[in-house]
Structure I
Amino acid sequence: MSAQRVELGEFLKARRGRVAPEDVGLPGGGRRRTPGLRREELAQLAGVGVTWYTWLEQGRPINVSGQVLDAVATTLGLTPVEREHLYRLAEATPMRLPRTTDCASEAVFEEIVEALDPLPAVITNTRFDIVRANRAYNDLFHDWHRLPCIHKNLLWCIITEPTAREQLLNYDTEVPYLVGRLRSAYGEHVGDPDWETDLARLRSICPEFDLLWSKHEVAACTPRVRRIANPDVGEVRLTITELAVSAHPDLLLFIESPADEETRAKLPLTRREATARQV
């Protein structure tokens, strides 16, 4: 079994486990060893063979048509991003085109993000490793770390920093979202040694991440507000806008803009030179 097929089986089991029988018109109640639908129930509702579906969950290398996957996805009530994730894992959609550098050079990234100043901006890969960040971004998060930042990664910096819950005020929604984004990207990197090593380390040192990762939740790009408790100015509310870097499919540009006028007035005071003047 390939790692991708194993991941497909785990994803299907996780999604099947969250569908209650009564949600799909089956009688509820009774004793069940595990929550959610049984395999035979899902197969019947989707109009596929029980043996075929069992093999699919077991990660066997069977042929999968888009039509059959669509029936399974509909029965499971998958969202568009979950459906796309399912197709990718089942290798039922074309693989992404190879990365190209013909349209843009990484050398200009620093100039681009600095041009966005005074808005905090950062370029990461789909694993959230930081590639480039502008001074506004670095100033905003200058006092974020109580521990040395060994791994420059947005997600690592949040979930391994002891004071993150105090400083990221909507931590309980932001972290599951980022893990969902990571899981979506992982569908194209299953078996990649760099990804697998990174994930194994993170799961071993962070039980919270391990729990979130085991849920197999996936998320699409969603504009959202991040609430940060800044030590100099108090709470700031920033709208996170994400842009794809088309010349580099593995890269993302995140721009943080004030979500309200109060934050717009506070943002200049988060700059390190402004703090130094106050002292």
Structure II
Amino acid sequence: MASFLSTAISSSTLTLPFSRSFSVMASAPVNAPTKVVPAVIVGGGRVGSALQDMGSGNDFLVKRGNPVPLDFEGPILVCTRNDDLDQVLEATPRSRWSDLVFFQNGMLEPWFESKGLNDAGQVLAYFAVSKLGEAPIDGKTDTNPEGLTAAYGKWASAVAGRLLAGGLSCKVLEKEAFQKQMLEKLIWICSFMLVGTRNGGVSVGVVEKEFTSDVSKLIEELALAAAAEKGLTFEEGMVERLCAYSRAVAHFPTAVKEFKWRNGWFYSISEKAMAQGKPDPCPLHTQWLKELKVV
């Protein structure tokens, strides 16, 4: 893990609709059980393999194209690419859909709604697995030393127990708190990937250190749009938290990808507003996407 930098951004620059009364970081960690709950793990890549290594040897690994078993009780941890989710759902017996737990980054809510998975379990994985077989590195930061990884849903406590047994942090959150933290991570991905790509594909650490003003403006813009779209209020200090996470994973490369699941959600907000004759709520985001010929 890269060493933390000393750069700080004053909260006085923020104009977001923040609330001091709400904190997505306040949930107490879940104590790890004596035995990790066995799980079906869909996807044998870096994350799936790491989760399997945290188990007690009783997990069932489902590889690409194979069906999810009907009679294996416990959570179904989905660790595939976003674009493979339709295939995973088709391979899962409908009676087991309530056991699915999604580890994907990005905005999954529209897809959940289209499939009737409104209460689907999710995990925001603030940890990195550099190579297949390597131990994951927890994304603890100088602003959140307790860790940022969070789980929601039917199997949230079991997933948190698995991660804690593997030496990682994890909180269990209720739906509203989880949604806010999910949106915050989405804003991180969309902001840092876009600014980094626009500046030659530099790492997120370079974005945080050398393009602080640009990424801060974009974070503020996207946060305002997300808050208005979802009718919610974020916790104060988002810029500081997201920059701190970038210092913790400073080596991450930047690229605008999985557009449908990431920046595409914000661009759809812009398109909807402009179609109604309203100003673009994300003008900087739209301008930079067009500069890169993403849209």
Structure III
Amino acid sequence: MNKKPTKKLIVFTILAAALILVSIFADRLCPYNPYAQDLSLSYNAPSAEHLMGTDTYGRDMFSRIIIGARASILSTLALVAIITMFGTAVGVICGYFGGRVDSVVMRISDLFLAFPGLVFALAVAALLGGGIINAVFALAVISWPKYSRVARSQTLSVKALSFIQAARLAGDSPVQIIVRHILPNILGPILVTSMLDIGTMMMELAGLSFLGLGAQPPIAEWGSMMSNGRSMLQTYPWVVLSPGFAIFVSVVIFNLLGDTVRDYLDPK
């Protein structure tokens, strides 16, 4: 095994873990109350006292970026976990049992894949109303088919191998075969897909919040923070650039981690 992917994997895993820890302990890491308003401090430029300046209501932007990580990063991870587990379960069931269930579910997934993903998510989120939970649900509704496709194709490949036939002859039930033999052999591609999807889901979740269909005030979320400050881009750019930079850094770290995991699992 090449040592370079291993070192990169360690570095990017540490960076991703740091982002997650910041999200979990955000309320303890904020130097100021991210929701405390002081109009006398409105639009202060970045300084030693306020590293990323202040916003319209005099709130410390650095504190709001930190607390906003909780909604942006943890919601994204929850979304990816949901679509990974649901899509994988559907794909494995369809691939192993086949038949009418397989045909019906695959046609349903084709229907979802036929629509532009973000446009479909906008429609679902608009029907459900604003809120971070509704935004996560809207993206989950349109994002699971890719995982079901990957899991189904991998299951069909593994199911044809001789050790699966041996497990059947040994008396293993379908559930035992799926849990003991199929899932461990298909987790690699699914893990890579989910890791590479974190950055995409983060941007789409921020996009819904930017359009007013995600996180609602007073919750601090990077996409909604960019939306609230977009009219001040030319006069007070730090109000928009600070959450934009946070999204950029987080997406780059998770994308590089996903690429490194793919290289580590398949060096060729």
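No lab work stands behind these numbers, since they all come straight from the coordinates. In this text the structure is predicted, and so the values were computed from the model without any measurement. Cβ atoms are built from the backbone, for glycine too; each structure is taken alone.
Suppose you compute Rg and Dmax of the Cα atoms in Å for every structure in I, II, III: which one lands on 18.9, 58? Structure II accounts for this read-out.
Taking FRET efficiency 1/(1 + (r/R0)^6) of positions 49 and 225 (r between Cβ atoms, R0 = 35 Å, to 0.05) from the coordinates of each of I, II, III, which one would give 0.95?
Structure of origin is III.
So distance in nm of label points 7 Å out along Cα→Cβ at positions 169 and 193, computed for just one structure, reads 3.2; which one of I, II, III is that? The read-out was computed on structure III.
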